[in-house]
Structure P
């Protein structure tokens, strides 16, 4: 299974956990290792990820207002970026591709904007 597919599966597992309330362990029980690692990592870091995302939303927006699927696409990409094993550009590109296929028409640019703002803030100044 391709890494892209495992990222997508991690997004869907996290999304299903949010929407249905089913335990994440149950949702990823038969998943590949990368899917489990990403979904469990997002679950463990959820508060910190959501705080970072919230800090980079437009004024008046909160994490609670985001579509659950869009939010989980951002969470998985941000988790990958923070883990440092995946280049940020790859994580963002993968997030955009998932959003293009499964989210609303405005989601890819929105997700790119949020993740881009987070990266710009973290870039060292010359």
Structure Q
């Protein structure tokens, strides 16, 4: 087996604020133009929780605190690149407003009970994060 056959670990941040759940509209494939959680690849020398905080800051400008893991999402069809995701429920630290940065066309908050159509398997992750209504 060569390294290109291995799956990579990513992380997704389910950020809940007083306004709702923070989502970004992707600015590139896959799922370009679709709403997703802030997140990205876990670097070789970091923990998934640390990557979750870093990626959220890079993509939407929020400093967050992961409060609990939501789950590990490893369906081979979830991401055309083969990534597995460790998702975390997060809350913002401080009063910053989310803003579109890296990889985001725009950022907004949505009612977690009535989100827009979401890319990847993020609707499943959101349902797991907020539990039954």
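Looking at distance in nm of label points 7 Å out along Cα→Cβ at positions 52 and 116 over structures P, Q, structure Q comes out largest. Structures P, Q were shown, and mean count of other Cβ atoms within 10 Å over residues 60-67 at 19.0 was computed from Q.
Given that helix-only ellipticity at 222 nm (-39500 (n - 2.57) for each DSSP H run of 4 or more, over all residues; to 500), derived from a single structure, equals -5000, which label among P, Q identifies that structure? Computed on structure Q. Sorting P, Q by distance in nm of label points 7 Å out along Cα→Cβ at positions 36 and 84 from high to low puts P first, with the largest value. Compare relative contact order in percent (Cα under 8 Å, 6 or more apart) across structures P, Q and report the one with the greatest value. Largest value of relative contact order in percent (Cα under 8 Å, 6 or more apart): Q.
FYI, it's all coordinate maths here, none of it is from the lab. If you're wondering where the values come from, they're calculated on a predicted model, not measured in any experiment. Cβ atoms are built from the backbone, for glycine too; each structure is taken alone.
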